[in-house]
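J.: These are the structures in question, set out in turn.
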Structure I
Amino acid sequence: MTACQNGSRRPTASVVVCAYTEDRWPGILAAVASVRAQSYPALEILLVVDHCPALLDRLSRAYEGTTGLRVLANAGPRGLSAGRNTGVAASSGEIVAFLDDDAVAEPDWLHHLAAAYADPRVLAVGGRTEPVWASGRRPGWFPEEFDWVVGCTYRGLPHGTARVRNVLGGNASYRRTALAAAGGFATGIGRGGGPRPLGGEETELCIRLARARPDAVLLIEDRAVIHHHVPPERERFAYFRARAYAEGLSKARITRRVGTGSGLSSERAYVTRTLPAALARAARDVLRGRPDGAARAGAVVTGVALATAGYVRERAAP
């Protein structure tokens, strides 16, 4: 039995890594290696392949005979939600943690996630996701407040250990019993293999978790750190625009399921507090003669406008 600092037992943890393309082969191997190197060992690693037979065969051969690691085919429809549900169904840990297939976890990642479950009311714990830019540094026009565009922790989220409405999907964990009670991730929301970079499946799930248990606590523990690779195409303004618009579509789908009160509660604070602060910082940079300030301000305005347009369009659709 392994004890937390407060003397309570840390829960056993299954780690699910969902993959869908051979193009990410080196990243998948790095993600798995980072899980196997954790200071708090995972009970098991579940590699779920989303309707890509060649990748399924290649991973099965690569990890054949590896203790504590299984390679599985997505048992549901194409998409991240069904892949995650496949991993949850096959897991046996008390908590199920998810790591993106293009990210690597720091050695104490799982330790910090598991330790946060000392309070039995805690149903979900997410960590901090740092971007690793393919070009070596953040594009000057890219505002930190929009790092969610590339699946990373963005400026405006609380620091330390803090309660949140939802965790971010690529660096998250849940009590397995809570996932089962809530019915798992909803298909029809988030990445589904189509051309649009949709998201939000973890947001909708977290809202359902909180509704099912009025005393539920959902946390961010920013000592649980992963490093997420941002490929060159996602450093471009074209992807920024597409992802912002898709986020509006996703938010509309979420609010259809859970209502606007819960579905947009965090977004209201983001729009009224985080983004005005981003514009103020950009304006200060402009006054100091830094040209990136104007570009960042333009990105903020564009991102908000496109997300709003996507939301309005999807809400108006039958």
Structure II
Amino acid sequence: MTTLAYNGESAIPAFAQQRQHQAHHALGTDIDLTLFGSDSDHYLQAACQLIDHYEDRLTVNRTASEVMAINHAAGQHPVQVSAATYTLVHQAVALSRQNFGFNALIGPLVKLWHIGFDNAHVPEQPAINERLTLTDPNQVNCNDNDFSVYLKVKGMELDLGAIAKGYIADRIQDYWESFGQRAGMINLGGNLLMVGTSPLHADGQWRVGIQDPTTDRGNAIASVTIGPCSAVTSGIYERHLEFNGQSYHHILDSKTGYPRQNDLESVTVFSKTSIDGEIETTRLFFAGQPIPGWAANRSDIYGAIFVTKQREIQVVGLPTERVTLLDKRFTLI
């Protein structure tokens, strides 16, 4: 998932020059954290520790974590976890039962395809069929009384990769704001959260770029002028597998066992919280097009931008005057 900050105007030096920056690598990606107007890098270092703390609990890319403890005990017994992990798992399972595309039990399929890793491959149909039987979110028991989670069938695996980065970004914002930090940027490998009023522009608005799906990360095809928000993208361009002349992206459909096929290169959701951005980008990507009445009654969802394989950019919910086309190869509709 890739979104990028875009600086389309000259900066205002008085506040913006008081900038603290921290690069970090975690969650399988490069992370950039920036605070404006802060006289210490303590809050950046603490944020990195917070990221590592949550990764230690939530990762499925190591043999040991709270989520892996749940997975290892599938079909055997419930596993009690910390309150934070339980809350996120409980939310992920409830969302999975809504059947809009998000499925936290996708783990067996993700590991079968392993797209983005050196051993990625196109599985045989019998193997896919077998894994599909292990992705039913109704076969999960979450016990509110003791914060335990039980996967009822051996071989089931939770994978919170489609929601964890958004959750962690929101926790970093909570931490910064609890210490009075006024403005900053949280970029967890493309999950972007803009905190407070932007010190980079006279209007106090941020400039968020929409990634060019045809080039490497960092090139924007459009810029959105917007206030404090999260910007999260689901896109097919960043992790994919090339095999026999066909490209397979990493967004798997737990109904078919294959990458979700539609006309989209990407969809970006602008929202108040990053976790809601994660959820809604999945919803819209699986829909493959704008959903009538989407987020109409939610003041915390600001809008979305769709990029199609025909190089069309469709704006939903956002005022069109806030979207600037930067690449003439694309058409703003």
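Read-outs: derived from the displayed coordinates by stated rules, not from any lab. Treat the numbers as computed from the prediction; the structure is a model and nothing was measured. Cβ atoms are built from the backbone, for glycine too; each structure is taken alone.
J.: If Rg and Dmax of the Cα atoms in Å, for residues 53-220 alone computes to 18.8, 59, which of I, II did it come from?
T.: Going through each structure in turn, the value belongs to II.
J.: Same structure, new question: Computing log10 I(q)/I(0) by the Debye sum over Cα atoms at q = 0.10 Å⁻¹, for residues 61-148 alone gives -0.29 for which of I, II?
T.: Clearly, the read-out refers to II.
J.: For helix-only ellipticity at 222 nm (-39500 (n - 2.57) for each DSSP H run of 4 or more, over all residues; to 500), the calculated result is -12500, so let me know which of I, II that is.
T.: I
J.: Matching task: 23.4 is the computed value of mean count of other Cβ atoms within 10 Å over residues 197-204. Pick the structure from I, II.
T.: Source structure: I.
J.: Thinking only about distance in nm of label points 7 Å out along Cα→Cβ at positions 141 and 277, which of I, II has the largest value?
T.: When distance in nm of label points 7 Å out along Cα→Cβ at positions 141 and 277 is computed for each of I, II, structure II gives the biggest number.
J.: I would also like to ask the following. Check the numbers for Rg/Rh (Cα atoms, Kirkwood Rh), for residues 125-228 alone across I, II and tell me which is largest.
T.: II
J.: Right, another one. Work out the source of 4.9 here, i.e. which of I, II gives that when distance in nm of label points 7 Å out along Cα→Cβ at positions 69 and 293 is computed.
T.: The correct label is I.
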